[in-house]
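Multiple structures are listed underneath, in structure tokens.
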Structure P
């Protein structure tokens, strides 16, 4: 059976308080019992010696005892549970509580036994007598025999005190349980309510509703991190859903135009409107090649984004590689009237040369597309102890701030018109980033509209 977090938290609070109260009660009773026993024994001995001293003061110099006064003392002691017998030096009885009222003595002993048995069911006590000498002027003039129920006993007042303490502990325990239950309910609700909202939001996300967010703040660090994570997850999935729809639309758009062109050309030739001459067939072939390039880019992207991408690493001079690639683009830049400048010394790296070449080609192709006549493209190579930095900077049209976070996403193009002369298929930068990350490197972009764009690639050596 499964229980809610709120129920478990409430029960845990109650259990902790219940165990604490039980432990406190047991320990208190054990300590109280021990110290109370010691107190009773010490008090019993103190009272006995006090009675002996009082009786010793009732012996006069002529050898006579004040029997009436002794009787008063002994009757008062009898009421406190002490059975006293006073003997002179010859062993003759001066005063004896049993002779005075034996029935009362037996009744008192039975009552004490009942008290002790109620407190200790297995109590094995009995009648005990202690003998004390009576001295007068440093001479022994008699003996006092003090009997009581021993080795110690609790009178009615003692038992009332102990029972009151136990009732007080029970009351404190009951109050603590009620207070802990109320406190646990409040705390459990405060802890479980945000988690319940997280569950609700996660369920909405699982059903495809990504616009839900958790707005309540929590003072609990872990819950705050959980809600933040769920909100970030929802935002990411919402963005991914937008990109997925955009990807579907872009792929459909990219395929629709060449397929429509092919269809119209083929239907025209089938219907005899056009002759299937070389020019018509070449136009169809161009459209087929466009579709093939798109499919090839998609396959390449899937391969580069794979976790199992195999890199053929070699050690080479990246400055020399860039110079070679610039020469390949030299005529394209010259035709468009763009000045290309390279700065960099010999810089050796260990990487997949072909894939790094693809990165440089993609970045230079973008610079060529978005840089106007008379502008400048600068390529810089700088090396540090453990990283090589490649910078490709142009003075072209720049990228709007709202598009910068998305330019490495597949099929994303800042040019919403999807003009193939400028926008391409929107896969090149995605491939570039995948290659760089496969090399454990990073790529960043800085851009201002009307001032140009700068790509910074960092490769570990």
Structure Q
């Protein structure tokens, strides 16, 4: 009779049972898993949780015209730091994101990916609901800031979670699939904004209904958390090998049944077991140069990405488009968001990750410059779609890339740290975009965006390491 636990999968051929339950053995067993329905269902469930995170993140752009229309904000202000202007609303979002990513993402390394997935989603859902009930710009800014903290934690935690649950040969496609699910939230929020923002159903401003819809994430999070396990890599790294073994064995049994034949042999990884991770490790080779590269990259990529994504309707208004048509054109542009990740699923594991990032940044710079010179509605929408495709492919590439460059023991902490600088720059970019728009028009806005993309291409193209189809342990070394 077998002494294995019920539902457990025997160690791969040539792998001693004891070694298969070590952190190195757990990691190796994950990396040899084939792509079956069980893996994709896990990725889908995490992506559905991220759907609400993206809805919350991107409604900033689409409720902006409604906030101005209601008299709560102005489009621009006379002073650079004008807190009654729309730039302050954008800045409040990213100030919260900065606090969440810089100070609190380490909680996922301490308490687990699954726990923080649930807590942070509930956090920003409740805060967003409270924000929708505010009647002053200061109240909206405060609760937008609080919600941003939860979104900041969730953004990094989801990336960490996905990178640790999927095998090495699927990482690029898995991130693209998660983004496909997440970015479907953008046309959803754009459609609701187009329909509701110009109106006031039952006497309530339309922008409030758009925001309230985003708070519904709290109602589905409990279902998701029951279906998604803790990261076996994280459990093993924390010394909780029995739990890691139980989670992975159950997953292996399900995958093997779907695969229809024995699972491939595991090749043991070599990430050392360190009981307590230290922040200072980020500044030791080889992680120091990676951290510096990603700090520069993230500071400038957020100016380019959010400089367009958070201001689409407002930029169109500045070109003389009416609020109704601005939201309509924005909706057409927003529909293209899922197509970038869809394309990413086809190419993400075939093209080197750093190459994808560089080419995407180049596309944003070129198409952005052309957008600034157009007045034709058709060309504005076409170029807006192309900028959006570049932005979503950039997002697919770098969200996978930065999680690959650090080991499991400090992954959430390190990614949160380097990613936090993008929140800081995005916070100030709200004021920078508003200032550029006021003094230099749409052309000035895209000159700023194109310059930022040039720095992005230089940072990753010249200093970023290669990662495609390498185990996380190989990249860590």
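None of the figures in this text is laboratory data; all of them are computed from the coordinates on show. Computed from a predicted model, the values in this text were never measured in an experiment. Cβ atoms are built from the backbone, for glycine too; each structure is taken alone.
Details
- Entry that produces -24000 once helix-only ellipticity at 222 nm (-39500 (n - 2.57) for each DSSP H run of 4 or more, over all residues; to 500) is calculated, selected from P, Q: Q
- Each of the structures P, Q was assessed by relative contact order in percent (Cα under 8 Å, 6 or more apart); the largest value belongs to Q.
- For 4.6 (distance in nm of label points 7 Å out along Cα→Cβ at positions 29 and 453, calculated) the corresponding structure among P, Q: Q
- Taking mean count of other Cβ atoms within 10 Å over residues 165-172 as the criterion, the largest value within structures P, Q is that of Q.
- Structure from which 76, 49, 40 was derived, Cα extents along the principal axes in Å, options P, Q: Q
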